[in-house]
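Undergrad: Multiple structures follow.
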Structure P
């Protein structure tokens, strides 16, 4: 049994959330550069140039890429031979987020009551935490600072198997079309297919953690990703919604087994910043 002090988890998350809020990922920067080179609209190219310049300033000055510094969503893959010591794992996770958003001067966006009081918690906690138990004695921490502008444009459909690939593509494209400029395009689109009512959206969110240049391992789904991306970019929404040929940078699909009587499909949209990262302990 390997012991890991929960203070290491808190420290890792503090660094992770500060970094992801001020430093755009290399694959995202590469995708934006490519989009700028290929964008047909002059205004669209200008918007992409502004986004690239904004990312450069944020990195250099260590200031947030966006005023919405996101809701902390954390995926923990915990080896079954790991024992956490030194306190509560959940408390350590929230302490890491608390330190990041306080010491990093990141906007705190969490309200403790969703409907009536809507008082700000003051430190962007509690985080949303998902835990998977896996073989081994290691811990993988994957996290995303998920802005609500793009989250609000996401959707879930309890589809039928008879709807087939065509129905899934239509639903994904229509979800993006309805979102328009609201999720701050160019966007990254996560699609979850399978599982049930609660797992399909989780698959869609996990899909956003993949590097942009990584197609699905199953060529059938890889082809579906390319088809969705082509149709989304043909919508003409364009960078910032001003029109153009770059509405999305990537579409990623994740799947899970499901019930014979259903086919849940979820779409989780992410803004161009696509803030996420991971660390292993």
Structure Q
């Protein structure tokens, strides 16, 4: 029996309907338009596509958007100066620098330069610390927040469940492990963080009620790593060559979808699973940043 699919597009649509209503309310009642600035350094096609999708979503929701494209040779000092200008700009409530950045730019320096109150990606050290402490006043990174929402809105009971997070990146693995283990609604899980150097990795993954794959390797999770009926959330997005595809490649996740769907109980597809949720949560964070900045939250 094949797994039931978790439709990330549909759930993201629900959240964006809520986002649009909140933007309309802020405009009507407070004369406030949430604003997001997205900076793209270089001409990476995938990054350019992500930035365009964020800009398009802002327009759809009635938000103010500024898309800033910088040459790939931009020096770190120039990028930091741009961030500082946006930190001071009143109509910008959220700032995002699209990853990855060129090698001459330290992403850690970029994360630290964005004002914590405008850090809607949730990567500033202050916001990372707040997530670790369970302080709800910070911003949770968008993809981990999207994973939590996917589980909650799909009726998956997280409290008391054993969650295995496969991957330990600061972007997904670590923050999602922190938020799902917090003493909070849609959390209270027992969380194990595993990675490529974990001993007995397949056995660890098989012990999961909920397996979150964020290891960054195409089709890494095989059926023997999944317990019968488990919930599998695939955060990965990888390009694999496929001469039969229109673009010569197709997108696959970190889970061997066709094989694992015969064993899992619930499974997210790639694309159409976690991806749409990330943008929806970015919009939600930006709206929240606007309300906080104006003392309305």
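Laboratory data are not the source of any read-out in this text; all were calculated from the coordinates shown. Keep in mind that this is a model prediction, so the values were computed, not measured. Cβ atoms are built from the backbone, for glycine too; each structure is taken alone.
Undergrad: Figure out for me which of the structures P, Q the number 3.5 belongs to, where distance in nm of label points 7 Å out along Cα→Cβ at positions 161 and 233 was derived from the coordinates.
TA: On the way: P: 3.5; Q: 0.8.
Value 3.5 for distance in nm of label points 7 Å out along Cα→Cβ at positions 161 and 233 corresponds to P out of P, Q.
Undergrad: Looking at structures P, Q, which one was distance in nm of label points 7 Å out along Cα→Cβ at positions 25 and 177 calculated from, given that it came out as 2.9? Show your work: numbers first, answer last.
TA: Values: P: 2.9; Q: 3.6.
Only one of P, Q returns 2.9 for distance in nm of label points 7 Å out along Cα→Cβ at positions 25 and 177, namely P.
Undergrad: By the measure FRET efficiency 1/(1 + (r/R0)^6) of positions 121 and 193 (r between Cβ atoms, R0 = 30 Å, to 0.05), tell me the structure among P, Q with the highest figure.
TA: Going through P, Q one by one, FRET efficiency 1/(1 + (r/R0)^6) of positions 121 and 193 (r between Cβ atoms, R0 = 30 Å, to 0.05) peaks for structure Q.
Undergrad: Another question, if that's okay. When you work out relative contact order in percent (Cα under 8 Å, 6 or more apart) for each of the structures P, Q, which one comes out largest? Walk me through the intermediate numbers first.
TA: Details: P: 26; Q: 21.
Comparing P, Q, the top value of relative contact order in percent (Cα under 8 Å, 6 or more apart) belongs to P.
Undergrad: While we're on this one: Which of P, Q yields 8.5 for mean count of other Cβ atoms within 10 Å over residues 113-120, as computed?
TA: Values: P: 8.5; Q: 22.4.
Answer by label: P.
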